[in-house]
Structure P
Amino acid sequence: DVFGGLFNRGGTGTRVQPKRGQDIESEVTLSFTEAVDEATVPLRMSSQAPCKACSGTGDKNGTPRVCPTCVGTGQVSRGSGGGFSLTDPCVDCKGRGLIAQDPCDVCKGSGRAKSAHTMQVRIPAGVSDGQRIRLRGKGGAGERGGPAGDLYVVVHVDAHPVFGRKGDNLTVTVPVTYPEATLGG
């Protein structure tokens with residue numbers, strides 16, 4: 001945070017905090033009938049996750065070393081005069097606090113790699129075109145034990161050849177002749 005290291009006067013730094021995963025947005029298109037009833041649709045997801053080859057350490061052997069620049073905190077303090085110091089992410093370890101001795105071939109030492117999987121997403125009955133559905137904890141994986149981000153699904157609904165929709169009501173346009181309108185039919 002902006003003021004986190006403002007009054008830090010050279011004391012011991014804190015360990016790198018867990019980081020929440022990124023939010024992911026995806027789109028799905030339903031037929032009019034599927035939107036009226038509840039639907040379950042497969043959704044192919046692609047996001048960054050801990051690298052499986054190195055177990056998220058970034059090191060081939062799984063034994064990264066502590067960054068000598070930030071001493072494992074992931075942050076470096078710089079004095080700005082007058083007893084104040086500002087904290088920035090460490091440029092050597094990119095805020096991780098660890099440096100790979102032998103970088104992993106898959107993630108190149110970052111500890112994160114692209115991951116793809118398919119999940120079944122339940123779309124509630126009565127969803128409207130353009131509606132955005134939030135699924136908590138189904139987004140990108142967190143870092144250092146942080147929680148996963150959220151998945152946002154934007155729903156598109158195809159038009160029906162006969163029925164329309166106005167709010168929560170179904171509508172239909174029926175041609176009526178003049179005699180039917182005046183005399184009934």
Structure Q
Amino acid sequence: MGILRQVLLDSGRALVAAGILEQAEDVFFLTTAELQQLASGARAAWKPLVAARRASYDREKQRRQVPRLLLSDGQVFYAGLGASNADGAITGSPVSPGVVEGVVHVVLDPRGAQLAPGEILVCPGTDPAWTPLFLAAGGLVMEVGGLMTHGSVVAREYGIPAVVGVHEATTRLKTGQRIRVDGSVGRVTVLTP
């Protein structure tokens with residue numbers, strides 16, 4: 001993937017020099033078919049197309065909540081299975097067993113984020129870029145995910161209790177709060193506000 005990325009960036013730099021694109025990274029906002037058209041010399045309004053897609057991408061990056069379920073027809077569902085019990089505990093899907101108490105650290109972007117050892121990572125969802133944070137995390141609470149999603153699998157590999165599918169976890173839980181995560185039953189209990 002690194003080699004492919006570098007080749008695309010090299011092509012992007014050539015397209016910038018030719019005045020076809022604004023930035024080398026603009027190639028990542030074009031489909032494979034469009035890149036093939038561009039390579040064959042097809043003329044099109046590439047800059048406005050890329051600008052529109054970049055604007056859409058930037059808007060999407062501002063979302064604070066990832067949809068719990070996204071259907072192929074475009075319907076999105078934000079409400080997860082997790083709700084609050086009568087005793088105030090927040091529930092979700094148990095995906096990595098164990099119980100841990102610790103301080104919440106809400107992270108919306110893994111770049112530059114650092115967890116103190118034992119902190120509970122609370123986030124919208126994870127992908128491989130989040131993996132270094134698992135080295136220090138004492139527990140994991142995610143807004144989306146299931147048994148076989150990235151965060152769940154890595155949490156089990158690292159032996160970290162985890163609960164996923166917790167509706168609005170990144171807004172309901174605050175950095176600095178002390179919580180208990182029970183990854184065996186899917187329960188998150190706020191211990192100190």
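Read-outs throughout are calculated quantities, based only on the coordinates presented, and are distinct from any laboratory measurement. The model shown is predicted, which means the values in this text are computed figures rather than measured ones. Cβ atoms are built from the backbone, for glycine too; each structure is taken alone.
Which of P, Q yields -8500 for helix-only ellipticity at 222 nm (-39500 (n - 2.57) for each DSSP H run of 4 or more, over all residues; to 500), as computed? The correct label is Q.
When mean projected area of the Cα convex hull in nm² is compared over structures P, Q, which one is greatest? Walk me through the numbers on the way to the answer.
Values: P: 17.2; Q: 12.9.
Once mean projected area of the Cα convex hull in nm² is tallied for P, Q, the winner is P.
A value of 3.5 was derived for distance in nm of label points 7 Å out along Cα→Cβ at positions 89 and 129; which structure in P, Q was it taken from? So the calculation was done on Q.
Identify which of structures P, Q gives the largest calculated value of relative contact order in percent (Cα under 8 Å, 6 or more apart). Working shown, then result.
On the way: P: 33; Q: 21.
Ranking P, Q on relative contact order in percent (Cα under 8 Å, 6 or more apart), first place is P.
Taking distance in nm of label points 7 Å out along Cα→Cβ at positions 33 and 177 for each of P, Q, which is largest?
Working: P: 3.2; Q: 4.6.
Max of distance in nm of label points 7 Å out along Cα→Cβ at positions 33 and 177: Q.
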